[in-house]
1. With relative contact order in percent (Cα under 8 Å, 6 or more apart) as the yardstick, tell me which of I, II scores highest.
2. State the single structure among I, II that was used to calculate distance in nm of label points 7 Å out along Cα→Cβ at positions 144 and 160, giving 1.9.
3. Given a value of -18000 for helix-only ellipticity at 222 nm (-39500 (n - 2.57) for each DSSP H run of 4 or more, over all residues; to 500), calculated from one of I, II, which structure does it belong to?
4. Here mean count of other Cβ atoms within 10 Å over residues 224-231 was calculated and came to 18.0; which of the structures I, II was it taken from?
5. Supply the structure label, taken from I, II, corresponding to log10 I(q)/I(0) by the Debye sum over Cα atoms at q = 0.08, 0.09 Å⁻¹ with the calculated value -0.42, -0.54.
Structure I
Amino acid sequence: MNFAESTRLALESIWANRLRSFLTLLGVIIGIAAIIATAAVINGLNKYVAEKLSNLGSGVFTVQRFGIITNRQDFLDALRKNRVLEPADGRAIRERCPLAEVVAWEAHSTRDLTRRGHELRDVDIGGVTAGILEIEPYEVEAGRIFNDNDDEHGLPVAFVGADIVEQLFPAVDPIGKTIRVEGLEVRVVGVAKKKGSFLGFSQDNYVKVPYGLHKKLFGAQNSVNISVKAASDVAMTEAMDEVRAVLRARHHLRPADPDDFGIVTAEGINDLWKNMSQTIFAIALFVVGISLVVGGIVIMNIMLVSVIERTREIGVRKAVGARQRDIVEQFLIEAVLLSCIGGAIGISIAWAASTAVGRYTPLPADFPAWAPPVAFFVCTAIGVFFGISPARRAARLDPIEALRSE
C-alpha cells in the first residue's frame, strides 16, 4: 500500500464520519485560532509601537524625571530621589553640550478648552520651546510651528491637534482664530497632521503653546521633559554621555550615586514593549496550548475507537498481504490529516478574526505570514504524537482474531 492510497483511505474515513471528525477537531481548531489571533494582535501592536509611539526621530532622546520604570518599588525610589527637571537644566545642556544639535523642553497640563460656547474637556496642554516641534514627529497640516519670537515673549499662540479643529472649528479654517485656555484667548497659528487613535485613545487631542505662556498660566512646579537631538556626525550614545555628565554635575551627584533622572530612547521603548509582548504571548501560548493538548488527546481517543470499529477491515487487509508498517502508515496519516484539517479551519478563523479586529476595533491587528506554516507543523506534530499509539495498536492486531470480530 503506497502513501497516496493510504491518504485516500484516510480521507474517505474522515468524510464518512464528518460530524464526529469535526467534533474531534474542536480543541485543535480553538487552540490554533486563538494562538494565531493573539499573535496577529501582538504583531500589529509591535509594528504600531515601532512606527508611531517610539518614533522619536534619528539621534533623538529625552531626559525625564522618571525614565522607563517597570515595577512599583523602582517608581517609589525614583519619586523619592529624582529631582524635578527645570528649564535651567535644558539651558545648561544647550550651552555645555557641543554634541547636542538641538535642545528643547516641554511641560504638560490637562485642562478644558472653550470657544463660543463649545467646550472640549481634558485636553493635553503642552508648554514647549520652539525647538521641540523640530525634534518631535509633528507634521504641519496648515499654518506654522512656533518660532523663537513666540517662545521668547511667551506670546498667546497655539499649535493644535486635529481633534481640536474637528471639535471647535467644524467647517471653519482655524488659522488666526482663537480658543480660550484658563480664561486667556490664544490664537491658533498652526494645525498638526492627524495621527489617529491608539487602543481607542486619541493622539490628536492636544494644544502646544510657548513654554513661557504655559508657565504664566499653570506655574513652573511641573518637571519638564528635555528633548535632545544629537549632531548628525556623532553617535547618539556620545551625546547621551555628555548630557548625563552635565546633569550629574548640576545636581551635585557623587561618582557612586545613581542618576537622579532618566534618559528615554526609541530603542528603550521598543525593548520594553517587546519584553511585555513576549511575556503576554508566552502566557497566552501556555494557556491556549492546553486546548491543543486536549485536542490531541481527543484525536487519540477517536482513533482508538476507529481501530475497534475497523478491526475486521484491518484483519482483511492483513490477510491479503498488508504489513504492520502499512497499517501504521494508514492510521497515522488519518490522525495527521485530522489534525491538519483542524489547523486549516483554525487558520481561516484566525485570519477572519484578525481582519475584523483590525477593521472594526482600535487594536491594530496584523496577520503574521509565519502563522500558516508553523500551525501546520504543530498540527502535524500533534497528529503524529497522539496518533502513533492507536496506529501501533492497529498494526499489532492478530489477523485471525480480527477476522473473527463482528
Structure II
Amino acid sequence: MKRREFIVNSAVAITGAMVLSGCKKRELLKSENQVTKRKYKDIYVPLLALGCMRLPMTKNNVVDMVELDKMVQYCMEHGANYFDTAYMYVNGTSEECMGKVLSKYKRSDFFLASKSPIYKMNSKEDVRKIFDEQRKRCKVDYFDFYMAHNINQNTYDTYKKVDMYNELLKLKDEGLIKYLGFSFHGTPDILKEVVSKDKWDFAQLQVNYLDWDVVKAHQQYDIVQQKGIPVTVMEPLRGGGLVNLSEKALNKLKEKYPNETPASFGLRWAASQNNVVTVLSGMSNLEQVKQNIDTFTNFKPMDKNELKVADEISKIIQSQGEINCTACKYCLEVCPREINIPAIFQIYNQYKVTKNKMFFGIYYNTLNEDERADKCINCSLCTKNCPQALKIPELLKKIDSEVKTLG
C-alpha cells in the first residue's frame, strides 16, 4: 500500500470478535451486576473506566461534587473502579476533586491513573516535583497507572530534553508508579521512535471506529501492538461525535440493531479490540454512568456483522458534513504532494459539528506535516479528479487558515 493511500483496514478485516492481527484472546472475568474485567499482567482491570476530563459541572462552572460522589460510588459498587485524571483536566481541578471523592475508599480497592504534563517541564527536577504535587492533590501515595502526557511533535523535544522516561522510571523503581505508560496524539513516525527507544507497560491511544481510518488510529494501534504494548483507549466516542450521529448514520445503526444506542455501539467497538485493557469514557452525570455500566456488564464483544456495520456508519459520517467529501480517495491518486485530503476534510467536518477547537487541533496534528493543507501547491489536479467537483485547493486554503488561528 502506498504511503499516500488513506489507511483503509476496516474492522471488517478483523477475524473474529476478539482476534486482531493474530493476537491471542485476552482473558475476561465476568460477574453478575459487575463490569466485565480483562486480565492485565497479574491483575484484572475493568473494561470500562471513568475518564475524568468531563466531570459534572454546576451552573457556576465548578465541579458538582455531590453528583461526582454519586458517580464514583456507583462505579465502585459495580466494579468500574478505574479512574483516569490528569494535571490539567477541568482547568487543573480534576485531580483534587477525584482525591476528595476517592479518599473515602480503601486505596487497594481502586485503580488511579494520572499523567505527567510535558508542557510544564523545564528541567528533570520538574518531573518529580509535579509528580509529588499530583500525589498530594489526589491524596494517594502511589499511582497505579501513570503516563507521559500527550507525546506529539510539539512536545517530543521537551520530553527528550528533560529525559522524562528515565525520570519516571526512577519513580516506578521506588514503587510510586505501578505501571508506566504514555498517552499519544502525534504522528506514526514519532510513535515508532517512542516505542522502540523505551520499554512501556501500556499506551493510551485515541481509538474509535471513525478514527480507525480517518486519522490512522489503526496504524498507531498496530505499531504499539507489534511491540507487545497493551492499550488503554481514550476518545472511544470521539469527544461525543459518535453519540450524536446524523440521521442517515443513525438509521443505519437502527436498521440493523434497533435496541442499540450510538454510545453503547461505539464503546463496544473499542472494547472489542483484543489488545485493549480498558476503555475510558468521559461521563458527566450518573445517568451516563449507569448506561455505560449496563453496556459493560456481561460484556459481549462485537461479531463480524456488527464490525461491518461500524465500518458502514464510518463511511456515512465521512461522506457528510460541511465539505461533501465521500472519501473516495481519487484525489490521492493525482496529488503530487501526497496531501491527505480526505482525512483533512473529515477532521474539519467533525470540528464544524462539535465546535471543539482543542480536538480539532489534536486530530489535525495526528497527520504527518507533509500531508497537511499548507502543502497544497494549487495545481488543481485533485479538483479535476473529484467526483463531487469540490474546489479542493480553495478548501485546503480555508482549512489551513483556520488551523493557524488555533495558535
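1. When relative contact order in percent (Cα under 8 Å, 6 or more apart) is calculated for I, II, structure I comes out on top.
2. Values: I: 1.9; II: 3.5.
Clearly, the read-out refers to I.
3. Details: I: -18000; II: -12000.
That value comes from structure I.
4. Answer by label: II.
5. The value was obtained from structure II.
Each reported figure results from applying straightforward, stated rules to the coordinates on display, with no laboratory input. All values reported here derive from a predicted model rather than from experimental measurement. Cβ atoms are built from the backbone, for glycine too; each structure is taken alone.
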